[in-house]
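Just below sit the structures, each encoded as C-alpha cells.
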Structure I
Amino acid sequence: MILIMKNLGLSCDFDNYYRTDSKEYRALTQATFIELWKNDSIYLATRPNNYDWVTGTTIADAEIIYEELPTKLVHMKFKTKDGEVIIASTRPELLCACKAVIVNPEDVRYTDLIGTKVTVPISNQEVEIQAHHSAQIEFGSGAVMVCSYGDHNDVALFRELDLEEVVAIGQDGRLTEAAGAYAGLKPKQARTKIIEDLESKGFIEKIEEISHRTPVSERSRTPIEIIPMEEYYLKQKGSVEKMRELGSQIKFYPKMHQQILMNWLDSIKIDWPISRRRFYGTEIPIWYCKKCSEPHLPEPGEYYQPWYLECPAEKCSKCGFTEFVGEERTFDTWMDSSVSPLFITKFKKDEEFFKRTYPTAVRPQAKDIVRTWLYYTLLRCENLTGEKPWSEAWIMGYGLDEKGMKMSKSKGNALDPLPIIEKFGADTFRFWSASEVNHGNDFRCSEQK
C-alpha cells in the first residue's frame with residue numbers, strides 16, 4: 001500500500017503511518033473500552049445474537065448483507081380441534097421451536113380460531129393461535145408460526161408475547177437435542193429431512209420454489225442463525241438522535257452518500273455487540289474473580305492480554321479471593337478502527353497536540369463502510385470527546401471490473417495498480433483516474449482503459 005502511494009506521488013508523512021494491530025494502537029482501543037465501561041456505556045448481557053457458525057462468532061447487524069437465495073416455501077398442516085390450519089414457512093426445521101401461531105386480527109378467516117390451540121406437526125406440541133398485527137394477510141396462508149429464533153421478527157415477538165424460548169440451533173451450527181431425531185444435522189440438512197417426513201406423514205399441502213431475501217454473514221457468505229449468547233454491548237440506541245444531528249453537520253462529498261448514514265441510523269434497534277469469539281484481535285481487558293465472578297479492569301495505558309497475563313490486581317476487590325480468570329474474547333474489528341482519529345491526534349498521550357489537531361478535517365473512505373467505519377467512528381469519538389471526529393467525509397464508489405462486478409480479493413477480479421503504474425507511469429494513471437472516475441460513483445477498471 002505504501003509503495004503504491006509513493007509511486008503515485010502522494011504527499012504523505014510516510015514515517016508516521018499507523019497499524020491498528022500494533023501494541024500502541026491496541027492499548028488505545030483497550031483504554032477507551034475501560035473508560036466507557038467505567039461510565040456504564042458498556043455492559044455484559046445474554047441476548048439473541050446474529051451468529052456466524054462458520055467463523056464461530058457473534059456479528060453485528062452492520063456485518064450482515066442480504067442475498068436473494070432460492071429456497072422452498074413449505075405449506076404445512078397444523079391440526080386444530082375440528083380441522084387444520086395451513087402455515088407456510090421457509091424454516092420447517094424449526095418446528096420444534098414453535099411456541100405460538102399468529103394471525104392478523106383483521107383476517108376474517110381466523111376470527112373464530114384466535115385463542116384456540118393447534119398441534120405442531122412432527123414435534124407435536126400444542127401452541128396457541130394469537131392475534132398480532134405483524135402477520136401479513138397476503139403472505140402464504142396468513143398464519144405464521146413463531147419460533148425461537150427464526151429471524152429478528154421472531155425475537156421481538158418472543159419478548160412481546162412472553163414466550164418460552166427453545167434453543168434449536170447450537171454454536172456449532174447444528175440442531176440441538178431439542179430437535180429430537182434431527183439433532184446434529186445442519187439446518188439445510190434438517191430442512192431436507194423434515195420436508196421428507198412431513199410429506200410421508202401427509203402434513204404438506206404444497207411446496208413452492210421461491211427466491212427468499214436471506215441475511216448472510218458478510219465475511220463467510222453463510223446464512224446467519226440467531227442464538228442467545230453472552231456478549232459485551234456498547235450502548236447506541238440512546239445516541240441515535242445525537243448521531244443524526246452530528247451526521248447532518250458533516251459535509252459529505254458527494255452529498256447523496258449522507259443518506260447511507262441516515263438510513264442506517266433509522267435501522268438501529270439494538271445496542272452494538274462489540275465482543276467476538278476469534279483468536280486474532282484486540283483482547284478485551286478484563287479479569288474475573290474465580291470465586292465471585294467480579295470483573296477487574298486494569299489501569300489504561302498498557303496493552304493487556306488477559307488470556308496470557310496475570311491479573312494486575314492481587315486480590316478480588318469484592319471477596320478478597322486471589323485467583324482470576326482472564327477474558328478470552330476479542331473486540332469487533334470496528335472497535336479498533338473507530339478510534340483512528342483519536343490515535344493520530346494523540347488522544348490521552350499529548351494533550352496540547354490533541355487540542356490543536358482534533359477534530360480532524362476529512363474522512364476519505366468507500367461507501368460500503370459508511371454504516372460501519374464512519375458510523376462507529378462518529379459514535380465512539382462523540383462518546384469519548386463530546387465532538388464529531390471530522391467536519392467532512394469524502395466517500396468513494398466501487399471499482400468495478402470490465403463486466404461491471406465489484407472488484408474484490410475473494411472474487412479474484414481485482415487489479416493490482418502497482419504493475420500498471422510501473423508500465424504506464426503515475427501521470428497516466430492519475431489522468432485516467434481524473435477523467436474516468438466521477439467522485440462517489442462506481443467506475444469500471446481495466447488495463448486497456
Structure II
Amino acid sequence: MAMKETNSWGRIDTRAREIIAFDASVQRDGLLSQSQSYLPYGNGRSYGDSCLNDVGTLLDGRHHNRVLSLDLNAGILRAESGILLIELLDALKDSGWFIPVVPGTKFVTLGGMVANDIHGKNHGHRGTIGCHVRQFSLLRSDRERLVCAADQNSDLYAATIGGMGLTGFIEWIELSLIPVASHKVLETKLPFDSLEEGLDLLAQEDPEHEYSVAWIDSLATGDRLGRGILMLGDHIESPTPPKYGKPLLSVPFTPPIPLVAGPALSAFNKLYYWRNASQQAPHVARPDSFFFPLDAVGGWNRLYGPGGLHQHQCSLPLEGGEAALRRMLEASHDANHGSFLTVLKRFGSVRSPGLLSFPMEGFTLTLDFPNREPATHALLDRLDRITLEVGGRVNPYKDSRMQPETFRSGFSQWRALERLRDPAMMSDFWRRVSHQTEEFRSEIKAEKAS
C-alpha cells in the first residue's frame with residue numbers, strides 16, 4: 001500500500017491518501033475480507049467526498065482499461081470498468097455508434113459513470129447511463145464473483161447503478177450503444193433574456209432535439225434574472241471521424257485567490273453571452289467542444305483558488321420547480337456568490353433502474369462557488385432547504401457537506417443500499433450521511449437486540 005496525493009475534483013481536502021492498485025494479488029490474497037474498509041477509485045472526477053475513504057484504502061482500478069468485446073452489428077460494448085470515456089469514444093469514432101449518455105467530461109471511467117448513474121444533455125430521450133447497462137461483473141468481499149443484470153442478481157444490479165462504489169468492485173460492464181450518423185453534432189444556440197423565457201424555450205425545444213442544455217448568467221438580476229444561452233444538438237453525417245484530444249492548455253498552479261469571481265466573472269459572463277448570442281445559425285460542432293468544453297483546459301478546477309470549489313446540483317420536480325430555480329439564483333445574489341458554471345437542464349420521465357439514481361422529472365440546476373467558508377456553507381444550506389421544500393433532491397456525488405437529513409429526504413431508498421453494501425466498502429460520504437448519525441446507531445442497536 002502507498003500514500004499518494006489523491007483528491008476529488010472539488011479539491012476541498014487535498015492530502016495524501018492510502019491507495020493500492022486493484023489487481024489479481026488483491027483478489028488472490030483475500031485482501032477485501034480483512035476488517036479494513038475500502039472503496040473503488042476511478043479518475044477522481046466526483047466533486048465531493050463520495051470517491052474518498054480517509055480511514056480506509058482506495059482501490060485504484062484505472063489499469064483495468066481494456067475493451068473486451070464490441071459487436072458493431074448489435075451495438076453492444078463490453079469493457080473493463082477502469083477504461084476512460086475518451087478511450088471508449090476513440091474506439092467508436094468511425095463505427096456509427098455512440099455512448100448513449102455522456103457527462104460533461106470525457107476523463108471519467110466507465111465504472112465511475114455507472115457507479116454514479118450519470119446523466120447528460122439528453123436525459124429526456126435516453127435517461128441515465130444505467131438505462132443502457134445490460135449486465136456487469138461485481139466482485140464482493142463476502143460472496144463469489146457475480147454477474148448482475150435486470151433478471152440476474154437484480155437487487156445488486158439496482159443497488160450498484162448509482163451506488164457510488166459501495167456494493168463492490170465492478171470488473172466489467174456491458175453497455176448498449178446508440179446508432180448515430182457520426183459523433184459530430186449540428187449545434188444551434190438560442191439566447192434568452194430571462195429565466196421564464198429560457199424555461200419556455202427548453203419546454204419547446206427539448207423534445208425536438210437529442211441534446212439540450214442552457215448556460216445561465218448567474219450575475220444577471222431584475223428582469224434579466226436567469227438570462228442565458230440554450231444550446232441544442234443533433235448528430236449529423238460527417239465524412240471524417242472526430243479527434244478526441246487532450247487539454248489544449250492547462251492551469252499550472254493554484255492561484256492564491258479565486259480567478260472565477262468578482263470583476264473577472266462579470267467580464268467573462270458578459271463576453272460569453274454576447275459571443276454566443278451572435279452565433280445563432282446552426283453549425284457543425286466537434287464533439288469535444290459540444291459535450292466536453294471544459295476539458296480543453298487541464299486542471300481548470302485550480303482556478304477556484306486554494307480553498308477549492310463546491311458544486312451544488314439539485315433535481316427539482318415540475319411542480320414548484322420554476323419558483324425554486326428563481327429563489328436559488330436570488331439566494332446566490334443575496335450571498336454575493338457568483339457561480340462560474342451555471343447550467344440548467346430538463347430531466348425527462350425515463351426512469352433509471354438504479355436504486356439511488358439522482359434525476360427526477362423536472363429541472364436540474366448546477367451552481368459552483370469558490371469555497372469561502374463559512375459563507376459558502378450557509379448559502380449551500382439555503383439551497384438545500386429550497387430544494388427540499390419543493391420535494392427535490394441534492395446530487396450526492398457532487399457533495400461534500402450536506403446534512404444527513406438532506407440526503408435521506410431526497411433518497412428514501414438509502415437503507416436498501418446500506419443492506420446491500422459490501423461490508424468491506426465505505427466512503428467518507430456514506431460514513432457522514434449514515435454511519436455517523438445517531439439514528440443509524442439506534443437502528444443498529446435495535447437490530448442487534450432483536
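Output the label of whichever structure in I, II has the greatest value of mean count of other Cβ atoms within 10 Å over residues 81-88. It would help to have the intermediate numbers written out before the result.
Numbers: I: 15.4; II: 22.5.
Top value of mean count of other Cβ atoms within 10 Å over residues 81-88 goes to structure II.
Now for a separate question. Could you tell me which structure in I, II was used to calculate P(r) over Cα pairs in 5 Å bins from 0, in percent, for residues 169-384 alone as 1, 5, 9, 12, 13, 13, 12, 11, 9, 6, 4, 2, 1, 0, 0, 0? Walk me through the numbers on the way to the answer.
On the way: I: 1, 5, 9, 12, 13, 13, 12, 11, 9, 6, 4, 2, 1, 0, 0, 0; II: 1, 6, 12, 16, 18, 18, 15, 9, 4, 1, 0.
Derived from I, not from the others.
Further question: Taking distance in nm of label points 7 Å out along Cα→Cβ at positions 73 and 89 as the criterion, which structure among I, II has the greatest value?
Numbers: I: 1.6; II: 3.0.
Comparing I, II, the top value of distance in nm of label points 7 Å out along Cα→Cβ at positions 73 and 89 belongs to II.
Here is a follow-up. Which of the displayed structures (I, II) returns the greatest value of Rg/Rh (Cα atoms, Kirkwood Rh) on calculation?
Working: I: 1.03; II: 0.95.
Ranking I, II on Rg/Rh (Cα atoms, Kirkwood Rh), first place is I.
Every number in this text was worked out from the coordinates using simple rules, so none of it is lab data. Since we're looking at a predicted model, the values are computed, not measured. Cβ atoms are built from the backbone, for glycine too; each structure is taken alone.
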